[in-house]
Structure 1
Amino acid sequence: MPYLTQLADVARRTGHPVTEVAGWQSRGHGPQPEVKGIVCHHTAGPPGGGDYPSLAVVRDGRPGLDGPLSQFGLGRSGHIYVIAAGRCWHNAPSTSAAHANSSSLGIEAENDGTQPWPEVQKEAYVRLCAELCREFRLPASRVKAHREVNTAKPDPHAIDMNEFRAAVAALIEGGPAPSWTEEIVKALPMIRLGDDNYDVKTVRGCLFARGHVPPAVYEAVEDGLEGWLKSTRCDDGLVDVVRLFQRDEGISDDGIIGPKTWPSLLRV
C-alpha cells in the first residue's frame, strides 16, 4: 500500500473543517503497509491554550520517539489536522495484529487526559472513524481505544468505546453524512441578476477569497475593491465574474448562484 494521499479527502467527508499540515503527503516512517484498524488516542498535551497545541509533537515527535506519531490530529473545536500519509509510531507494542503501527491508522485528539470532551470534538471523532472505516472497508469493531490494544496506555480517557463504536456503526450504516456546505446550502437563496440583498455581499466576498476577482473588475468602482465588496446588488459585472468562476469549477455558467454554485463558493 502506498502513502495514503486520499486521507484529506476522507477527512473532509466528515463535514468538519480540515487542515492539511504542510508536507503530510510524504510524511511517515515509510509507506503505510495496510489498514486493518483504527486506534483512538488523546494527546495528554497542555490543559489549555488553542485548538491543537500538540501539533508539533505529533508531527515531529518527542525525545526518544521520532514523529510523525499519528496520521490525524483532532482539535478541541472538531477541526481535523491531516499530519501524515505514511506509517506512524502511534501504537507499540500492540496486543492486536490489526492495530499495530504497520496495520492501523492513529488519531490523536487534543485532551490532557482529565478534561471533559467538547461535544463538537466527540462528534468529529466519531465521524472521522466512520469515514475511515468506510474508506478502508472496516467494520466499526476495528475501531479501538489505545488502552484496548496496548495494556500500558489509558487513552482516550472517559470515552465508553462500546457507545463510541455503536455511533460509528450507525453512521456507516446510514451512509455518508452531509457536508457542512450541503446543510448550509439548504437555507441559502438563489441569487440572480437584479437581486439586492446582503447575500450578494457574501457572494462577492467568497469570490474574492477564492481568487476570482481581478483588479480590472473593481478599478472603476468608487472606493475600489472595498466599494465592490460592499455592494449588495447583483449587477452585470458580478454575473460576469460568477460565470467565469462557474466555468473554472466545471459548473453550468448560467450566472445564477444556487445549489450547484454555493458549495464551491463556501468550500473550506
Structure 2
Amino acid sequence: MADPTVTWTLSGFGDEIDEDPRIQVAVLKALGARHIEVRSAWGVNVVDLDDDQLAELAALLKSSEMGVSAVASPIGKVDVSLDPDLEVQRLKRIIRVTHALDAQNIRIFSFFRGEGVSVESTRDDVMTRMRLLADEAERENVTLLHENEKDIYGDTPERVLDLVETVGSPALRLAWDSANFVQVGVAHPHDDGYAMLRPYLDYLQVKDAVAATGAVVPAGQGDGQVLKTITALRDDGYTGFASLEPHLDEAFTLGGFSGPIAFGEAARAFASLTSRIGVATK
C-alpha cells in the first residue's frame, strides 16, 4: 500500500498555455498548481526579458502567490562549435532572471552538433562547456537541471550519465523527460535508464510519446513507461517537482505549445496516474 503522505509539487510550463503570464497563472491555479516553470512571458524568452518585463513578471507571480519551480532556459540549445563564452554570458542573464523570480533551478541542455558531425567527436567540447556553465552556477548558488532533449549530446541515458559524472558538479543535476527518451529510440526509458540516472535526478518533466511515430501524448498514453517511472520515484522517496510539459499542439526548437484545453487534458492524465499510486500533488 502506498504511503498516502507522499506529496509532490505540481508545476507546469506556463507558456504552453498562453503567452500572457496572467492567463498562465490562472490556468495553473485552476489545475491545482501553485508553481510555474517559466520559459517565456508575453512571447519573450526568459533570456531576452528586459529589466522592466522581469520586474513586472516577478511582481505578478509574487502577488499571485505563485512559486517558480524552474527557469526553463535555452542554454545549451546551440551548436557546440560556437564560442563557449557565448553560453556563459547567456547563463549570467538567466541567473539574473532566476534570482529576480526567487527561484533555484535552471533547465539547460548539452549542445547540438552540425549535420554529419558524430556525437562522439563532440564529447570533449561538450564537457568543457558544461563545466564552464557548472562553475558559473556554483558561484551563483543555482542548480542546473540538464534535460535529455533529442539530438543533443545528452539524449540517451548512457550519455546523460557520462555528462553528469564527468562534470561532477553539485550544481549540475538532471531533469527526467520520458518522451524525449522515446523520441531518440530508447525503447523502455525506465528499464533502460532510470536506475543509472536516479542518483542525479532532481526534477520530473511530465511528458509521454509514442515510439512508432514520435508523437507526444498525455502521460501514460505512450511508450515512455511514465507510470513505472513515477511509481519508482514514489518508492525512492522522491518529493520534488512534477512539471507538466504537454507539447500537445505544436513543438518547435525552443519549446512547445498546448493551449489551455489540451494543457488541462494533460494535467488530468497525470493526476489519474498519481492517484493510482497514492501520490498527492500540491
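For which of the structures 1, 2 does the calculation of Kirkwood radius over Cα pairs in Å return 18.7? It must be structure 2, since only it matches. Among candidates 1, 2, the computation of distance in nm of label points 7 Å out along Cα→Cβ at positions 139 and 235 that gave 6.4 used structure 1.
Between structures 1, 2, the greatest calculated value of FRET efficiency 1/(1 + (r/R0)^6) of positions 99 and 195 (r between Cβ atoms, R0 = 35 Å, to 0.05) is seen in 2. With percent of Cα pairs over 23 Å apart, for residues 115-210 alone coming out at 24, pick the structure among 1, 2 it was computed from. Only one of 1, 2 returns 24 for percent of Cα pairs over 23 Å apart, for residues 115-210 alone, namely 2.
Kindly point out which one of 1, 2 the value 4.2 was derived from, the read-out being distance in nm of label points 7 Å out along Cα→Cβ at positions 171 and 243. Of the structures listed, the value fits 1.
No value in this document is a laboratory result; all are computed from the given coordinates. Just so it is clear, the model here is predicted, and its values are computed rather than measured. Cβ atoms are built from the backbone, for glycine too; each structure is taken alone.
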